[in-house]
Structure I
Amino acid sequence: MEKSDLVKIVGSNNVLDSPSILEEYACDMSFVPRVRPMCVVRPGNAEQVQSIVRWANETGTPLVPVSSGPPHFRGDTVPRMGGSVIVDLSHMKKIVRIDTRNRVAMVEPGVTFSELQPELEKVGLSAYMPLCPRGSKSVVGSMLEREPITMPAHHWDSTDPFLCAELIYGTGDAMRTGEAAGPETTEEQWKIGKSQMTPFGLSQMDENKIISGAQGTIGIITWATMKCRMASKFSRILMIPSENITPLFNLSYQVLRTRQCDHCFILNDLNLASLLARDPGEIKALRDVLPPWVLVVSFEGNGYLPEDKVAWQEADFRDIVAHTGDLSADDTIPGATAEDLSRMLSRPSDEPYWKLRYKGGCSDIFFLTTLRKTAEFVAAMAGMAQSRRFVPSDIGVYIQPVVQGTGCHCEFDLFYNPGNAAETERVKWLVTEGAASLANMGAFFSRPYGAWAKVAYGRAVETATMQRKLKKIFDPKDVLNPGQLCF
């Protein structure tokens, strides 16, 4: 590889190959093998991205797209083979357009939630966010990874809030997806009132389903549009504590069926403490007073009469809770207040990132299931941890209903000390070998990172065959993130 080829495309300041920088991209907080890339290239626009992909096809050089800043957790940004080039999109930071009427934002892949949310708030909008993302998390990256948003009643499709995109396939060809495909340029579409809102097409094709969750193996996005929501003029957050998790599922089903709340999710005491406290001592002290399980719901008012809307929704919700018998809802519980949660839900995580506050390291295992089955997985995870001599109380649990509550994202956050070799090895076993046990129980790994790919595709041979056919069409020379998924 000639470094001069890339210098001609992006300039000498944007081709980096110092040992210290390469080490940053050689590994992350997952357990995938360390592989040092050949260099890091930082494009500044779509034309440069397209030129890099075409150059990779000519030279046979693997490319690994990265849009979020560190720390990384899932192994999808670590090269699987030597000689790879990291395509770092974090310098593509334009918020291209915010359409307040249609509640749509168009952003480049380097834009983070920390950068987008303040700009949306200026015009009375808010992003749909996952639970307290890290400040360096790319908005586009989060949508492509299908990270669940905390508002299941607003979640109509697995790819929400992702709409349209400009995409450079592995062939080097550019395409705009959905409504953005045409006719004319996006600027000319704006003049006639289009906002790149409809994600379906071209024709019967749905490109978003191909690139969503693909971990950069099909194409590189250079901008995307996303659904936004009206910022709340008035909101009310309630917490429903419980000694065990099952009653919270029954309550969740009732309110999700009628879409009576906005934010809706369940946390155990460790995860809630990690979100609210700043250091290990505070986290330990806080979890001692928190209830074991908490269902968090919110009612968001905007437009005309926001207080009235919130008032009747809250009254109906309290009536539902009253009929459960044992549960109660309040804006204050031991160790937490609605004000604490309001700050947490409206912005990305403060530093240090909340998953790293307790022990310095965290490894996740997450999958899709249904609410009713989740209690079985919680018990199974605790049993597996105990069998490997990992303390079950060091496992955070986050349960997020998705797509109107028709399913849920079940996440176990395993907090550990990276400097403790024995503890690290136990966590490694749980997130790799343990995944197979959970899959045998019915866990669906819809986002199969690292070792989970073997678990997921081993149970879906036809899906793997079809994905390989698509890979041959859109990336025939296998230059985009080779070795990931089933490729």
Structure II
Amino acid sequence: MQNSYSKSLEMIAEDLAEFRFDPLGYVMWAFPWGKGSLVGFDGPREWQKEELIAIGEMAKERNFDGFNPVEPIQESVASGHGIGKSALTAWIIKWIMDTRPYAKGVVTANTSDQLRTKTWAELGKWHGMSVTEALFEYRSSKGNMNLTAIEAPEQWRCDAMTSREENSEAFAGLHSVSSTPFYIFDEASAIPEKIFEVAQGGLTDGEPMWFLFGNPTRNTGFFRRTFGNLKHRWRNRRIDSRSVEGTNKDLMDRWVEDYGEDSDFVRVRVKGQHPRAAVCQLIPNDLVEAAMKQKLHSSKYSFAPRILGVDVAWYGDDRNAIWMRQGLHATLLWQGREIDSIDIAGIVAQYEDQYNTDATMIDAGMGNGVIDQLRRLGRDPIVVYFGGKSLRPDCLNKRAQMWTDMRDWLKEFPDIPDDSDISDDLTSPEYHMTLKGQIQLERKEDMKKRGLSSPDLGDGLALTFAEPVYKLSRIEKLSGKANKAETEYKVL
């Protein structure tokens, strides 16, 4: 005699069969709309409904029979900020996994932070509310993010993978001959070309599906081509955030006021249009990945001055960071959260003595407490105002100058630590050009509003480029001479 649990699973299986070509019907059935955390919500937003209906129609048109491979479903959506892409991604994953036994999927995003805290976390939220929660096991630990069927965990699964180029083999053909191999790319503009190239092998079997979502931050690359020379192969769509119910219209209006209706920032973040100018991402992924592979001999940089860059955190979740750069070699000496100014100053002084450094650059603002304490210790740090005057005429302010100088330094094939958090921080900030043709770096507040962390590790390294530094002689150091720089401009 079957127990009630077995019967309920049988009933669920019967229901799921009805939704094979109806993802919108599945979403309405699988989740408790109007109850619990969904009180006040009666279903997806209009644009999400339209996407789900279109995907279902494409699946029905192909009518995969379980044996003969069909043409891939390829969907590419460029949009502004905050329209609910992560929720749609979660629903698509759940629909495929629930209605297609032995499906295999890979999900990725532009940064490991975006993947872990936004894309994969959103799947966890919806999976936990779904009728089919008991059929699958959801894991979200760092390095082990997957959704696997209890019945066949190795053959019926979806894995979250970072999009670093050296991880490209993880995107090789999924080979789900009798089911659905699928790929989902979140924030697709910033994903390396190599990842897309390797993933092409997953289009040859079964009922393949590709989904690309993101803000169109680049006017080059694979995501851009799905709206250009590859558009005949893709169903693509652009969505203006202001046309979507529930988005933050006040924030959009502020962006339009600050940057201009026709600026690249508004085109990308609000209108879902690709930028007119060059790439909005200031530092390309390939520069960072090349630097992480470099291992320079000390003879290549030992003659250069040793510079400390100290970025002091503004908020509890942000990181304090201390870097040392010597020519083409840079090391992250220390990072930590929720450390008081006195302790940070002590750590900085320790590194100054340990490495016999030539200059220490510290950001003002939250860094003022550290600066004051270092001065009480008889040290002479160089104060840097991020909003201060730039040494470069092509940059709006000091922060833009430091990051642009750091980008140019990365083109010289330096040696930096191989670390995903560092990579994320260096490649996440974007920029736009002012009416005067100057580079303006994206504000930290705006990065957080699009789901990214403050790039504290990146700012720490960038601080080592704040001012020119020369190597002090032993006599100069013993006499207390320090590098001086005219950095204390009024904040703009």
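Matching task: 5.1 is the computed value of distance in nm of label points 7 Å out along Cα→Cβ at positions 307 and 435. Pick the structure from I, II.
That value comes from structure I.
Assign the value 4, 18, 26, 22, 15, 9, 4, 1, 0, 0, calculated as P(r) over Cα pairs in 10 Å bins from 0, in percent, to the correct structure from I, II. Answer by label: II.
Source structure of the calculated read-out (distance in nm of label points 7 Å out along Cα→Cβ at positions 51 and 403, 4.2) within I, II: I.
Any read-out appearing in this document is the output of simple, stated calculations on the displayed coordinates, not a laboratory observation. All values reported here derive from a predicted model rather than from experimental measurement. Cβ atoms are built from the backbone, for glycine too; each structure is taken alone.
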